[in-house]
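Structures are listed in the sections that come next.
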Structure I
């Protein structure tokens with residue numbers, strides 16, 4: 001459910017805003033929850049901290065209070081071991097607050113990075129199923145109407161015989177995942193994406209052998225010789241499982257790590273540090 005849909009409720013709503021973070025915490029400053037007497041939208045990281053904030057918000061609703069603040073050390077006293085400290089503001093929303101929140105959400109959605117899946121085969125459709133739940137604008141492109149029709153994810157689909165035109169028209173910092181049914185087309189589209197020089201991610205399905213073949217193609221067909229920005233292979237290297245859903249899960253992790261900026265994320269202390277594993281299947285194992 002979108003925030004706009006949630007805020008259509010006639011019920012009173014408390015806005016919970018994580019305003020400051022010092023040290024390690026489950027979420028970064030700016031995380032938010034919207035709470036009614038029997039519903040909520042968003043998260044500030046779960047756990048005891050979130051439980052306490054929701055409990056206070058509902059106490060405010062029952063008592064008719066308009067605003068509260070919380071200053072919470074994330075230590076053993078609340079059953080969390082992050083070790084940081086957070087400041088939270090809680091406020092009952094007015095009609096104007098709701099309009100502003102909906103407008104902010106619409107602006108945030110419009111600014112989401114674009115992810116172009118070039119190829120609507122088994123792996124492409126599996127990728128679309130994952131990306132539909134993530135904060136990106138996902139576009140699945142193929143020249144085969146029958147393959148696009150099999151996509152059951154809530155993403156944009158484009159029937160295009162000239163996918164390279166879609167690559168050229170994409171906004172800066174987009175991600176491109178190339179996995180068509182044809183190796184020659186793969187090479188053409190990957191080269192087009194690399195030539196932009198502003199892509200956040202360019203990934204080509206295949207093997208180390210395919211990467212070597214693409215390198216020879218690119219050096220003879222492009223004025224841009226640098227392929228350092230290319231991820232190929234894509235997907236799992238620690239597993240030989242080539243089921244489309246497994247490949248897609250690893251590729252989505254790769255793409256989201258790049259889109260969210262690993263360098264920026266390293267500056268935000270969190271309770272848990274997740275190691276993302278990179279790269280991909282052997283060539284030719286799974287229908288694309």
Structure II
């Protein structure tokens with residue numbers, strides 16, 4: 001039995017309560033030809049996406065992901081996604097992933113070149129095995145993103161706060177980190193402010209205070225980070241958003257890269273400078289993230 005699944009969505013769904021949104025998407029062969037060669041998501045990365053973790057058939061934080069998909073679509077001047085339609089598609093494809101960890105991807109593209117409408121689809125596949133990095137951590141290097149911390153407000157067309165399909169820069173940053181002997185990267189602004197990792201949010205601990213870079217600096221607001229902050233606050237930690245200079249990152253008493261599929265990977269070193277790794281807290285964070293969350 002295949003472990004990969006796909007649904008093709010007609011993104012033009014009616015808001016009429018009588019519309020059965022299940023009639024607006026259909027199963028397709030994930031390994032077969034589905035999209036046009038003129039598809040702009042492939043030609044230009046012109047679209048937005050979300051990745052939702054699935055634990056034993058339960059899709060995590062669906063509402064937060066759909067809201068961020070809607071925000072990214074707005075920033076990219078794409079038609080607003082019909083959230084009821086996408087929610088139904090997520091539920092249908094998650095039911096095909098009953099055990100283990102999976103990742104569901106939601107993709108909304110501008111469509112085929114000169115085409116009449118956007119294209120959209122949902123896929124599900126087994127998640128990579130992140131058990132080692134959750135346990136042992138990752139070594140990161142800081143990389144200059146090439147823009148200052150005010151660029152997002154000054155140049156919104158850079159789409160710094162949208163989750164777009166244009167990931168070539170992110171992948172190049174990870175390759176550069178690997179060339180420098182690290183596992184991953186943390187972007188910093190040209191004026192020395194911590195931003196985010198190429199595929200994850202950054203959270204740092206200083207005593208009983210846990211912080212993350214403020215979203216106004218032009219970063220993607222992480223769904224996993226939001227969930228973890230609520231969890232940590234319930235445990236008595238003080239949480240907050242801050243403007244974090246890169247030198248403060250290197251002096252953190254603990255740090256994690258967090259994302260929907262990797263979950264919480266502790267940072268073991270920044271620019272070859274070791275930082276403390278709190279194994280007990282990391283285990284606790286991942287136990288929470290592996291529990292069902294809506």
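Taken together, the values in this text are just the output of simple stated rules run on the coordinates, not laboratory data. Bear in mind the structure is a predicted one, so any value in this text is a computation, not a measurement. Cβ atoms are built from the backbone, for glycine too; each structure is taken alone.
Points worth noting:
- Source structure (of I, II) for helix-only ellipticity at 222 nm (-39500 (n - 2.57) for each DSSP H run of 4 or more, over all residues; to 500), computed value -11000: I
- Among candidates I, II, the computation of semi-axes √(5λ) of the Cα gyration tensor in Å that gave 42, 21, 16 used structure I.
- Winner on distance in nm of label points 7 Å out along Cα→Cβ at positions 41 and 169 once structures I, II are ranked, highest first: I
- Which of I, II yields 16 [relative contact order in percent (Cα under 8 Å, 6 or more apart), calculated]: I
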